[in-house]
Structure 1
């Protein structure tokens, strides 16, 4: 049995717009692809305890989380007719307005990418052991229950 290549998901700090743009640009040579779908998770400046969230500090049980990401990836490739998939999630501090999750799927047809992207994001949110503590404007901390 051939061992499937595992892709590192975690990135220290925010995922930059340039990284996202470069990822998209690299796919222009893959001419069998007819559709892409992208999900970008961004840190919101919610109000907690009458204070504004200025950042989230993400942490994870990384080895277990990477295993879960691999399971999600393999399940998505089995379930949908995908050509390519990339998942990146931040670790560490991400300021409000910055990107913390980047999911990028590609296929011959749009229906596959729409359904796969939604499936992947929901699986990440419900099964991957990632935690966040919201850092408020006065530097107090609120633990975020659902990343």
Structure 2
């Protein structure tokens, strides 16, 4: 049975829906240990068999932050400061993750995040991992 997990930044400028057939406890929840993710207390949620749709109401209030290997758009609302998730294009397709902390009840029903270290991966290895485990995604401006 398909479920929809909804996420939004505090002001509602950035919203996301993750359509999945998995139960919350069966989804892969992880906490990257890079400085950026740790400073945001990020818990990444994805389903490689699901579908992620990200909507942006005011593109002028969207910060596509880049760091490290500059491969990913980290999506931050300039208005309220929330980090809703990230997207990367791999082989012409978009893949993404969402911040479980911005879902209903701050994502408590997903359980504890698995701590992961990705610092040693090459750019090619990161792209391959993201293509395999991140959620196929779309992103649109809905002004």
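Readers should treat all values here as calculations from the given coordinates under stated rules, not as data from a laboratory. Please read these numbers as outputs of a predicted model, since none were measured by experiment. Cβ atoms are built from the backbone, for glycine too; each structure is taken alone.
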Exercise. From 1, 2, which structure was mean count of other Cβ atoms within 10 Å over residues 54-61 = 16.0 calculated on?
Worked result: 2
Seminar exercise, completed: Calculated from one of 1, 2, percent of Cα pairs over 27 Å apart reads 13, and the structure in question is 2
Seminar exercise, completed: Across 1, 2, mean projected area of the Cα convex hull in nm², for residues 46-125 alone reaches its greatest value in structure 2
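1, 2: which one has distance in nm of label points 7 Å out along Cα→Cβ at positions 30 and 134, as calculated, at 1.2?
Only structure 2 yields this read-out.
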Exercise. With mean count of other Cβ atoms within 10 Å over residues 6-13 derived from the coordinates and found to be 14.6, which of 1, 2 does the value describe?
Worked result: 1
Problem set entry | Of the structures 1, 2, the one that 2.5 was derived from, the read-out being distance in nm of label points 7 Å out along Cα→Cβ at positions 22 and 38 | 2
For this session: Could you tell me which structure in 1, 2 was used to calculate helix-only ellipticity at 222 nm (-39500 (n - 2.57) for each DSSP H run of 4 or more, over all residues; to 500) as -3000?
Result: 2
Exercise. Comparing relative contact order in percent (Cα under 8 Å, 6 or more apart) across structures 1, 2, which is largest?
Worked result: 1
